[in-house]
Structure 1
Amino acid sequence: MRALLSVSDKSGLVPFARGLAELGFELVSSGGTYAALTAAGLNARTVSDITGADEMLDGRVKTLHPVIHGGILANRSEPDHMQQLVDREITPIDLVVTNLYPFVAAPGIENIDIGGPTMVRAAAKNHDAVAIVVDPADYEPVLDALRSDDGLTPLYRRSLARKAFAHTAAYDAAIVSWFDETDPAATVSETGARELPASLHLSLDRVHDLRYGENPHQTGARYRFTHGSGWWDSATIHQGKEMSYLNVYDTEAAWNLVNSLGADGPAAVVMKHANPCGAALGATIAEAYARAHGGDTVSAFGGIVATNRSVNAAMATEVAQAFTEVVVAPGFDAEALEILSAKKNLRLVEVGDVAWAPLPLQMRSIAGGMLVQHDDSLQNDVSEWRTVTEREPTEQEMVDLVFAWRVAARVTSNTIVLVKDGQAVGIGAGQQNRRDAGQIAAEKAAGRAVGGACASDAFFPFRDGLDAAASAGATAVVQPGGSIRDDEVIAAANEQGMAMVFTGRRHFRH
């Protein structure tokens, strides 16, 4: 039996190779792999020794040879194939162990592996006779199987082959992404975003089986980009039931929103069905949470809480009084964990000090493909906003306008958000018309928006939306502008003595 070993990641290599040698495998390797094996006292032959051809082109050509690929690809059930091996004095290769140049860690032309993927694909194609191992985590299980009476069963070989093709697919996807990211001919839009690539080659691994999907009869899982990671991968879940699809989805939405509100002071949000029902600033994180929860106490039932500061005992005491599904925060004090441990089903997700960043691309499935767009950036500088009414916003009104605008950008359209003193007091989300969104926001505010700010994610097509904000007591409005009836809306604001600013950018969200 012959095993060909050529690996970039040499973790676990020597014990695995020693186990193969003990099972009677002849070891063949090249370059650094050969050096590692012989340094450990193992007998190994070089690829050049069995091919009769030295490495060339600074190592670009080592294993690309008929002696190697004939030994891998020969169909053992075809007498003609086996006779050709005899005629050419080629020994069959029964096991290929390889992983590829570290392109993801050090992208560049010389780290684009050619011989490695070729061997992987050849062995995986012929997996009925040749076992392919690309992951050091499989070394011990493969040895255990080889030592067993059943050996490497057809199903096990097939699973290794499937993993091998996934390995090369992810590798190629990483290379394509690098070409896209470094394309000197890529155009850049006025907002600074690069053009979307001509094609997308996605590789993701299932890393977390969820309790269920959106509903209990649906299966759900979280996948991670093969060569990427996000804050979920380093987060610690301290307690609670297994997460469901909506738990993860809403927690992600809550974390994105609370980080969009700025880091200048404590902030908290309460999320429900991917929309905030509460968002607020506070002098302390406990105060921020209490104000966020107080924005809509009815809708907060069973919600997701996110904070931009660690949860302390004072906040934990407040949280313990409400039914909450998840709390996500940078950290939890020991006393807070003890207080919240009484809520056995409450999930506590500790993110740590991982820097938050918006997603580069947003994707949604459609029939036959996907919709793809750049993330909706909130980097529209306030200095670019312009007042269009007779009255300028006051300093406090401007603070509330900025806060309301940031919240509105993360609420499903159509939306109206009413804010007073850094607290969202009324949120009208996901309505088919802006007037209804305004009326819902005003009803939820229940008189608490007097002297506060109103944000609309898109322009007011008619003055009735503005009138609803005025009736709720808002004295300042922020909106994108751009309606053919802007003049009518501006006139209505002037009639009400309101200040209104245009941002020049809308934030539809579906």
Structure 2
Amino acid sequence: MPRALLSVHDKSGVAELAARLVEHGWSIVASGGTAGHLRDAGIEVTDTADITGFPPILGHRVVTLHPAVHGGILADTSEDSHVSDMAAHGIETFDLVVVNLYPFGTSPGTEMIDIGGPALVRAAAKNHARVTVVVDPRDYDELVEMVAGGGPGPGERRRLARKAFGVTSAYDAAIAAWLDEETAEPGRGAVPPFLTLVAERAEVLRYGENPHQVGARYRLPGVESWWDSAVQWQGRDLSYLNVLDAEAAWRLVNRFDGPAAVVVKHANPCGAAVAATIGEAYDLAHRADPVSAFGGIVAVNGEVDETTARAIAGVFTEVVVAPSFSAAALEVLAERESLRLLEARAPFGAMGIDVRSIDGGLLVQSVDEQDDSLDGFTVATARTPDDAEWTSLLFAWQSVAATWSNAISIVADRVLVGNCGGQPNRVDAARIAVQRSGERARGAVAASDAFLPFADTVRVLADAGVTALIQPGGSVRDAESVAAADEAGMAMVFTGTRHFRH
């Protein structure tokens, strides 16, 4: 008779699984809490204490750590010496091990560090040539189907073992990250001496950055992401760039108070606006740069209604991200079959670090957080911004921080009317932003993501009619830029913080 060992913290579905295994002629052994749960469900079960001769001890820190358990899992029955050892010590084999671990990720602490569970999982996964290991309740139905069909084959056992090792690896990574937080070096908490990252594939993408590349989205175990709860109402599968651009758009639009819309192209905002309604905000954001908006990503921070949907439907757009869509809006947008619609919650930003690959390793930094409280902001010029300029300056400061460096953003009444980033020098970025703004630059404000090394950028903006500028300051030539601003009657604010984005 095949024998299964069940030891689970999350008991959802385990009684049903055990009952179905019994129907197929299996005997069930379970650890204390799981055994009690199965007995309450009327299932015949043997407690691990009955085969080890030991009750749970040390406050349940030791329950299954015994040769009668691990010998039955690890035995290679094709080895005569293993068979002899089993007979000599009265150990019976296990053919199936079903385990899930203490929820350390949601309740970190010493007592949530599971010892027996990972040991069982690793033992069964090591011996997957003979033993099936299941670590996810979502796999129970598939397991029963395999059992009914004669049992999991070698490939299926290997696949489940790979998943099991991924789970224990992620579990250890979560513990290591927690210990890093507990012992963080001052000022270096986000970049510990050892960085353990384990991610599970959440979605195979349509393709990578280019169609000949393969792409996928991965999730970090225990890290909450808006992507995992997002609903895609329609459209093709997402590509790598769809995800990258949608992430940039969704993060930026959720920074704004009031009805807002953002249009992103190649991870840069080409339009952004706050207005009285979502429809008006979208119209303003699109009209900021309609040429760049072609084939872009749209994000809004309120429901897409029918009127807004009709406006969006008139423009070739790759993805729309919103907290909700009205039924009428969905009906309108359904006419654009390839348009991807994502209904999403606000982003969490829980990872805390930015990671990029380099040759042979990773480049890691803490996340660039923006502080819009005005702490540390100073007015460097003779003229102080008026209230309307302050409002637009803060909007420009948020927009420029979301743009690739070198970046200049021009904003008129909380509408991003000209934006340019990714230029080798800042004055060219200013010239292009002015060109895109046209006459809208007159009376507008501007932002620079880093200090101005020369006064030329100030003069380009002043000649276009920009009345106020926000920038980090800190250049050895700050005085020249301030003098140029004073000469033009501009107000200039120093933030003291740079927002490079490469």
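Laboratory data are not the source of any read-out in this text; all were calculated from the coordinates shown. Since the model is a prediction, treat every value here as computed from it, not as a measurement. Cβ atoms are built from the backbone, for glycine too; each structure is taken alone.
Match the computed value 54, 49, 35 of Cα extents along the principal axes in Å, for residues 214-493 alone to one of the structures 1, 2, and report its label. Of the structures listed, the value fits 1. Source structure of the calculated read-out (distance in nm of label points 7 Å out along Cα→Cβ at positions 94 and 206, 3.3) within 1, 2: 1. In terms of distance in nm of label points 7 Å out along Cα→Cβ at positions 38 and 422, the structure with the greatest value among 1, 2 is 1. Comparing distance in nm of label points 7 Å out along Cα→Cβ at positions 270 and 398 across structures 1, 2, the highest figure comes from 1.
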